[in-house]
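Novice: What follows are several structures.
Bear in mind these aren't lab numbers, they're just calculated from the coordinates by the rules spelled out. For clarity, every value in this text was computed on a predicted model and none was experimentally measured. Cβ atoms are built from the backbone, for glycine too; each structure is taken alone.
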Structure P
Amino acid sequence: MTTNNTWTETGVVTKLSPLPVADTVTRLTGLIAAKGMKLFAVIDQSAEASRAGLQLRETTLVLFGSPAAGTPVMAAAPLSALDLPLKVLIWADEGQTRVSYYSPAALAARHQLGADLAARLAGIDPLTDSLIAPLSGDLATSV
């Protein structure tokens, strides 16, 4: 839990969602589908904690990507497969929904990717910008 309503960690981007956690997850999976990306998994970590008799704030991890974009990255830097597919963590923090992920620049630096391969990871920024954007009438009904 944070004390000042900000969360920072080197290489991690965190954005605020105007929606509750479950609605943010639904919206993200809709955006992923609309962009023709592959949704690999949605892991409700708080539900899994509950099944183990533990409590965890609302926490959901969404794994997604494009094999056409990620495969060349993994071919060039095999350990990048530890970070791919891309992941977005959607979690509740003091009444606010946060959307967190490793920045494309941090991933590129970690795996020493050149600009061409780093560009294959950059789509997560505009995707999450769309995710947290205020809902318009059209988007609210289509996602």
Structure Q
Amino acid sequence: MTLKIFLVGLPAMLLCLVVQTVVTFWCVRHYARQSVPMPARLGLLPGIRPLAVTMLVMMVGNLFQIGLWGALFVALGEFGELYEAIYHSAVNFTSLGYGDVVMSKNWKLLGPLEALNGVLMLGMTAAALMAILQQMIKFQQQVAEAER
């Protein structure tokens, strides 16, 4: 049974990895194209818009992955409603671990697999956002030096 769980869980993890890679790559590329050092007199919005878009897209990417796991749980017959499956998936993906909704013994091991997957994907999101924030700080330092 354990092998069967891994044969189902690992492709789901790989699919999430592909989704996360594509989303992260697009976000970093989008930010790099949209952001340029801007003088402070141009206002706040042009400077933060690329970051806001990037954060929104990454959040949607993570929610999409939660939905993929939820759909898998429904397809396996673990939940009758998509809402309950997505709720359970979100609890697993974020490592929240309420435990108020559990899967049957046959598929219960998918929960820790999704939690491992979620920690990695959320960590990748945080790392990409941190790199973007570092770039924003660098831009602001360049602007400050140029205005002196």
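Novice: -27500 is what came out when helix-only ellipticity at 222 nm (-39500 (n - 2.57) for each DSSP H run of 4 or more, over all residues; to 500) was calculated for one structure; which of P, Q is it? Could you put the intermediate results ahead of the total?
Specialist: On the way: P: -11000; Q: -27500.
That value comes from structure Q.
Novice: One of P, Q was used to compute distance in nm of label points 7 Å out along Cα→Cβ at positions 101 and 125, and the result was 1.2. Which label is that?
Specialist: Working: P: 1.2; Q: 1.8.
Derived from the structure labelled P.
Novice: Kirkwood radius over Cα pairs in Å computed as 17.1: which structure among P, Q? Let's see the in-between values first.
Specialist: Numbers: P: 16.0; Q: 17.1.
It traces back to Q.
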